[in-house]
Structure I
Amino acid sequence: MQNIPNAFAEQVAQQDHQQLGKYIGDDLFDLMVKGYLVDYPSLNNSLRGFTENLPLFLSHKAPFKEHVILADIARFEQLLLMAFDAADDVTLTTEQLENLAQTDWPLLVLNLHSSVQLVKFNTSAVESFRALKNESTPPSPYIDKPHFWLIWRALNKVTQYKALEKEEFDLLDLIKQKQNFSALCQSLVNNQPSEKIAPILIEYINSWLAQGLLKSF
């Protein structure tokens, strides 16, 4: 099997990482692609997976490693592609949950839709991506606390992303880890009054159902 030609590989990188290209400019983008091909030669004809190691490359290779946001933007763009390419799972419905017996809830394990991606950044990667896409000036790369993000393919088949509070991010991450409903409740004990934990979780679940974030049993 032949390698992807270098010129074609550069086109793939430009297509998959358009906003990163805008952020660093043509000259640095060309330097990045050439260096990446040396460290990670395209050993097969898989175009989609060609840049999968780009965030790692950017985080370890000068001059890119001096700017953490570059690896973060590349990672975010890859997660968007992963959400878009994910399996078309049947989504969980309210009716399915309503049919559960009350005794089933403590051990209930919810499943995230295959398109759901969760990521935490310590830079303004997503804000910069959005600004560049809107032809605006990106903000400073520095932020004072981590930002938590959800990426998924919505019910209308459009890939979307939004910021999350840490509480919701942690709950979704527990679901990703296959933790049951009791574990989700337990995770809220230190931050919420005990009588409000179940209603809060039900509110979250209803929101996730409406967004198509959960996969059918």
Structure II
Amino acid sequence: MSGTALFSFGPKDNDPALPYPKSVPDASCGYGELTEKEFPGFKLVGISPKSELKARTMGGCGSCIEIKCADKQYCSATTPTQVVMIYDTCDKCAAKELNVNARVFEALAPLSLGRVDVQYRQVACPFKGNITVRVTDYRTASGGWLRLGVRNVAGDGDLTMVELAKAGSGAWIRMNNTYGANWELSKLPTPPFDVRLTTKAGKTTVLSSAVKTPGATGSFPTTAQFKA
């Protein structure tokens, strides 16, 4: 598809010689603050509310796009193509405008342009390592309530279902996708919890004992991953 790339989170006055921000703040997908250690090169993108990718289960969150610079006059000779993950909504963007991180834009073309014509398509997410579960809220009183998100999901990235069960029980309970990449459930089983993920392509993986300690929040590594 044809579109236009814009950028945000660049250095002061968009001067590449000046320091870039060391992290990206939480955005509409709800992944929390992201650091360069977690996302080298900050290969992230915000899409328009009118984008066709918004029709996906999590509003496109977690899916990946390959962006190729289409203006040969300005395209980088070495890195004209970048793969980025959807992490935000760009409310001011037109349907086919992509708001990439400044480091991604600079890899495609000079920052001084401000915007550049691109071609883009959805591709498998090439994440390395395993999936991470991020628990943002976990209440143990009155039957319990849990909100979590998953990051670093390789492959399709489009989760259509997240389920929770007491570890080892196989008694799966479907969670609700309340916004972005966040899933919630009340009336919890007894911890620790297994988490089962299902993608649009029908692939599943189980994150065994992904949430162990009652009431604990934070990011928890797992030993599972989809094939990219």
Distance in nm of label points 7 Å out along Cα→Cβ at positions 99 and 115 - structure with the largest value, from I, II: I
Of the structures I, II, the one that -0.27, -0.46, -1.14 was derived from, the read-out being log10 I(q)/I(0) by the Debye sum over Cα atoms at q = 0.10, 0.13, 0.20 Å⁻¹, for residues 19-130 alone: II
Parent structure of the calculated result -1000, given that helix-only ellipticity at 222 nm (-39500 (n - 2.57) for each DSSP H run of 4 or more, over all residues; to 500) is the read-out and I, II the choices: II
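Given a value of 35, 17, 15 for semi-axes √(5λ) of the Cα gyration tensor in Å, calculated from one of I, II, which structure does it belong to? Please list the in-between numbers first.
Values: I: 38, 20, 14; II: 35, 17, 15.
Checking each candidate, the match is II.
Readers should treat all values here as calculations from the given coordinates under stated rules, not as data from a laboratory. All values derive from a computational prediction rather than experimental measurement. Cβ atoms are built from the backbone, for glycine too; each structure is taken alone.
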